[in-house]
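The numbers here are math on the coordinates, done by the rules we state, and not lab data. Small disclaimer: the values here were computed from a predicted structure and weren't measured. Cβ atoms are built from the backbone, for glycine too; each structure is taken alone.
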Structure 1
Amino acid sequence: MNSITPIETKDNLAIVQVIPLDQNPAAVYLAGLSNEKARRVQADALSRISAMLTGSPDYLAVNWAAIRFQHMQAIRAKLAEHYKPASANRMLSALRGTLRAAFLLGFMGAEDYQRAIMVKPVTGSTIPAGRELTSGELAALMQACENDPGPGGVRDAALIAILYSCGLRREEAVNLDLADYDPGSGKLVVFGKRSKERVNYVINGAQDALADWMVIRGSDPGPLFWPVTKSGLLTNRRMTTQAIYNMLTRRALDAGVKHFSPHDLRRTFVGDLLGAGADIATVAKMAGHSSVNTTARYDRRPEIEKQKAAELLHVPYRRRLV
C-alpha cells in the first residue's frame with residue numbers, strides 16, 4: 001500500500017466501538033458488489049482512503065457517516081496527486097458507494113450525502129497499459145499448440161482462439177459452460193461483469209479449434225474448458241483464471257513470443273475489429289463495454305494516423321559511420 005500522509009482534519013473520523021457488519025456502511029457496500037474480485041479491489045480502495053483519513057487502513061473502524069464535502073475534496077486531491085485518473089475515480093466510486101450505504105442505513109442525512117458525493121471526478125487521460133499482438137504472433141501461438149500432440153495442445157488452441165476472437169476476460173472464459181455454446185450457429189453466451197450477458201459468435205478458425213476440443217472433451221455437462229494434467233488426463237471441473245495466465249505464459253515461451261497478458265488478447269481483439277472497419281458501437285457490445293469511450297481507448301487507428309503524419313516531416317540528418 002502506498003505511503004500517503006494522512007489528511008489533517010479537525011474531525012475525529014474513527015469510531016470508538018465495534019459496529020456489527022450489517023450496520024457498517026463499508027461492509028454493507030462491499031457485500032452488495034457483484035463478485036469476490038470486485039469486493040477485494042474496492043476493499044483495498046477503502047483501506048487506502050481510511051489510511052488518509054485516520055492513519056489506519058482499517059476501513060471498518062472509520063465513521064463514514066461523518067464524511068462531508070470538505071473531506072471528499074481533500075481525498076480527491078490526495079488521490080489525484082498519487083494515482084492515475086482511472087484508479088483515483090475507481091477509489092472515489094468506492095467511497096461514494098460507502099456513503100450511499102451510510103445514507104440508506106439511516107446514519108447520514110440526505111443533504112449531507114448529496115453534498116458529499118458532488119465532488120468532481122479526477123480528470124486526465126493515460127495510455128492503456130499492455131500491448132497488442134501481431135497476426136504473426138497469433139499464428140506462432142497456434143503453431144506452438146499444434147506442436148503439442150496431447151489434449152492440452154488442443155484445449156489451449158481453443159482457449160487462445162476464444163480469448164482473442166470473442167475478446168473474453170479470463171473470468172468470462174473460465175465461467176463458460178458447455179450449454180453456453182451452440183456449435184451449429186457458433187453462438188456463445190458470455191456472462192460478463194455485473195452479471196451482464198452478451199452474445200458473441202465463434203466462427204472460422206476459432207470454431208474449428210473449439211470443434212477439435214469438443215471431440216476430446218466430450219458432451220458431459222459442466223465447464224466448457226477443463227484442466228488437463230501433464231500426463232494428459234482431463235477432469236470435469238472449472239479452470240482457474242491463474243491457470244489461464246500460466247498457460248498463456250507457457251505457450252508464449254514455446255512460440256518465442258514476447259510476454260503478454262490475457263487482457264492483451266482482448267485489447268488486440270478490439271483493435272483488430274476497429275482497424276478492419278467494424279462499427280465502434282458493435283465492438284463495444286461484443287467486448288461487453290458499457291460505454292464506447294472505454295472501447296475507444298483501445299482504438300489504434302488514431303496512433304496510425306499520427307505515425308503517418310510524422311512521416312510527412314523530414315529531419316536533414318545523415319547517419320554517421322560507426
Structure 2
Amino acid sequence: MEYGFGIPTGGSLSEVAALSEVVARGEQVGFDFIGVSDHIVIPNHIESRYPYNETGTFGGANAGECLEQLTLVAFLSAITTKIRLLTSVMVLPYRNPVHTAKTLATIDVLSGGRLIAGFGAGWMREEFEALGAPPYSKRGKVSDEFIEAFRELWTSESPIFRGEYVSFSGVKFRPQPVQKPYPPIWIGGESPAALRRAGRVADAWYPIGNNPRFPMTNVTQLKEGMGTVRKHAELAGRDPMDVELSYSAGWYSDTGPELLPDGQRRLLTGNPAQVASDIADLRQLGVRHLMIGIAGSSANEIISGIERFATEVRPLVGP
C-alpha cells in the first residue's frame with residue numbers, strides 16, 4: 001500500500017517555509033504522495049451543501065483563502081525529488097480544458113513523471129458561477145467530456161476533438177506527459193454518477209469516506225462501492241481489475257478514537273495499533289493508496305504526526 005497526506009492551501013501552514021518543511025519531512029520518512037485540494041475563489045455567500053460533514057457547512061468559507069491548486073502542485077514538484085503529486089481532486093469544469101491539459105502535462109514533464117491526476121465534478125454552485133464555468137447542472141457531462149479531451153491531447157499525434165463544451169483540431173500538443181499513456185487518473189466522489197465515471201475511465205476510484213449521503217466509512221461499504229465501480233468498468237468494455245482502489249480519510253487520528261453516532265470507533269482513529277489494524281483490513285480489501293489527514297496548528301505539529309505515522313503506525317502494518 002502507498003500512503004499520502006494532504007497539504008494546506010490556506011493560512012499560515014500554506015506559507016512557503018511551512019510548506020517546504022512539512023513536505024520535505026514527509027518525503028524523508030517515506031510517504032509516497034502528497035495531495036492538494038482545489039478552490040480558486042470562495043464566494044461570500046454559499047448555499048451549496050458541503051458533502052463531507054453532517055451540517056453541510058464548508059469550513060473554509062470564513063477565511064476565503066486558497067492557493068491555486070495547479071500552481072501549488074508545480075511549486076511542490078520543484079522542491080521535491082521522488083514523492084508523487086496528487087490533485088486531490090481537481091474540479092474539472094473550473095478551467096479551460098486545453099489549457100488545463102497543457103498545465104498538467106507540463107507538471108508531469110517537469111516533475112519527471114510524478115503527477116497523479118485526481119478529478120472530480122465539484123459541489124459548490126456559487127464557485128462555478130463566480131468563475132464563469134460551464135453550468136453547474138451540466139458538471140457531470142462537462143467533466144466526462146474534458147477527460148476525453150485530455151486523453152486525446154495527451155496521446156494523439158494530431159489531436160482532434162468535437163464536443164459540446166470543448167472542440168479542437170489542427171493543433172500540435174507538445175510536450176505530452178512523461179507517463180504513458182498519461183498520468184494515472186483517479187476519479188473522486190461517492191455518488192452513483194461518480195462510481196459510473198470511475199468505472200468508465202479511472203485508473204483508480206478515490207472516495208472520501210465521510211460523505212453522509214453516500215457513506216464509505218467502513219470496509220463493507222467500500223467493498224460494495226468498489227463492486228459497483230467494477231460493474232461499470234465491465235459494462236464499458238474494460239477489465240474491471242484495471243481499476244484500483246484509493247481511499248481518503250481526512251479525519252485520521254492516531255492519538256485517540258473518534259466515535260460514530262452508533263458508538264462504534266471510526267475507522268482509522270485510535271491508538272497506533274488500532275489504526276494499523278484498520279489499514280491492514282483496508283489493504284486486504286484491495287486499497288492500494290491511502291490518503292490521511294494529519295492535523296496540526298503548526299508545521300511542527302504536522303511533522304510530529306508525519307513522524308508518528310512513519311515510526312509507530314506503518315511498521316505495525318508491515319511491508
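For the reader, a short list of remarks on this structure follows.
- Parent structure of the calculated result -16000, given that helix-only ellipticity at 222 nm (-39500 (n - 2.57) for each DSSP H run of 4 or more, over all residues; to 500) is the read-out and 1, 2 the choices: 1
- For volume of the Cα convex hull per residue in Å³ computed as 219, the structure of 1, 2 it came from: 1
- Taking mean count of other Cβ atoms within 10 Å over residues 205-212 as the criterion, the top structure among 1, 2 is 2, with the largest value.
- Structure from which 10.7, 30 was derived, Rg and Dmax of the Cα atoms in Å, for residues 77-116 alone, options 1, 2: 2
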